[in-house]
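In the part that follows, the structures are each spelled out as structure tokens.
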Structure P
Amino acid sequence: MPELVMYIEGERHVIACLEQSAMNALDLKPPFNRVYEDMMRIEEIIFFSSGRRGGGSWKRLSPVTIQRREQQGIYGDSILFATGQLFDSLTERSAKWQVKYIGKERMEFGTKRPNAWMHQEGYQFPSKGNRPGRRIPKRPFIKFLDSDFDRWQSWITKYLTDMFGKETEETQIIALDDIQVS
């Protein structure tokens, strides 16, 4: 019967790599910390481009909104920067309102800034008497692309498998005489 006979020299090295990979899989904090830093970098790009990253810009502020902000002492037409708290919560480590959890098996990133969700999703205020309710347009500020998720996945995969790329002379897969017939 034709058969291929193979064996591994340096099995201790292979076992050590498997054990290290298993240990890494139990604690993903190192790659999650890298992802967290990248998310903050992306948020800065999103804010400074008025939401343009990934297509489309945020809707401009209405003249009524600009006038109301000026009455509150907030000047200019920059979008989602009135107090800077939303921006800070997504771009500065440990900022007020920031949601950051990095555990061994999962991570969370976002903001608890009051009313931030209204801008992320858009919101229609109820009407008051004869006046229609004002509308906050959707201005998604947490917006990651497929390429971001692909990059993060590659970092995690590399963290889990990097030790296998460090082949030594001790580890070789050896095929004996291609095919042996018994």
Structure Q
Amino acid sequence: METVIVERLFPSPLSFEDVVAARDNGQWCNDLYGVTHLRAYVDTAGLRTVCVYHAADTESVRQVNHRFGGFHHQIWRGEVHVHGGDLDSAHGSLRAGETMTVVERTIEPGTKLADLSRREAAGSWCLDQHHVRFLCTYVATGGGRMVCVYAAPDAESVRIAQRTMGMPVDRIWSARLLTR
């Protein structure tokens, strides 16, 4: 099974409950194509989601998305990297006053995860200064795309830290987590 990431943009805001209902209503289609919804990061403004699936291939997820009439911006096969443990523990580690924050990145072809990891490790003082903790990263298998998830007081703290460290950033937004 592959990990497949779907980035969705919506023309008008959806509530968290709308996203939950869409996931539940589309379960029959997921079952038909052998796609398992693992989690979704739902923009608190309701304008985007990053959804993570297990499937035989990317095309299965694309078919589910098409048949169910879902909006999508990008669909890609990826790998997940978690700091210090498993993904469920990382997501469950939010502390009082923290919010989950998503960073979308376009990375240049040939950029190695190890190089970005070293750059972020060198800037760990900056993350600490802004009370930002790394939770996980999804990296496109073929390169070019990355989605990172952090715990922080707010999205602005992550934005400041990323800018100071010189990390590539397309968008930064606060999210709620939707699991199976």
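Only the coordinates and a few stated rules stand behind these numbers; no lab work does. Given the structure is predicted, the values throughout are model-derived calculations rather than measurements. Cβ atoms are built from the backbone, for glycine too; each structure is taken alone.
Out of P, Q, choose the structure whose coordinates give FRET efficiency 1/(1 + (r/R0)^6) of positions 97 and 121 (r between Cβ atoms, R0 = 30 Å, to 0.05) equal to 0.75 when calculated.
The structure behind it is Q.
When mean projected area of the Cα convex hull in nm² is computed for each of P, Q, which one produces 9.9?
Going label by label, the one that fits is Q.
Assuming -12500 is helix-only ellipticity at 222 nm (-39500 (n - 2.57) for each DSSP H run of 4 or more, over all residues; to 500) as calculated from a single structure, say which of P, Q it is.
P
Can you say which of P, Q returns 4.0 when distance in nm of label points 7 Å out along Cα→Cβ at positions 25 and 153 is computed?
Derived from Q, not from the others.
For structures P, Q, which has the highest computed value of relative contact order in percent (Cα under 8 Å, 6 or more apart)?
P
Taking distance in nm of label points 7 Å out along Cα→Cβ at positions 73 and 137 from the coordinates of each of P, Q, which one would give 2.9?
The value was obtained from structure P.
Here mean count of other Cβ atoms within 10 Å over residues 89-96 was calculated and came to 15.4; which of the structures P, Q was it taken from?
Answer for the origin of the read-out: P.
From P, Q, which structure was FRET efficiency 1/(1 + (r/R0)^6) of positions 49 and 105 (r between Cβ atoms, R0 = 35 Å, to 0.05) = 0.60 calculated on?
Only one of P, Q returns 0.60 for FRET efficiency 1/(1 + (r/R0)^6) of positions 49 and 105 (r between Cβ atoms, R0 = 35 Å, to 0.05), namely P.
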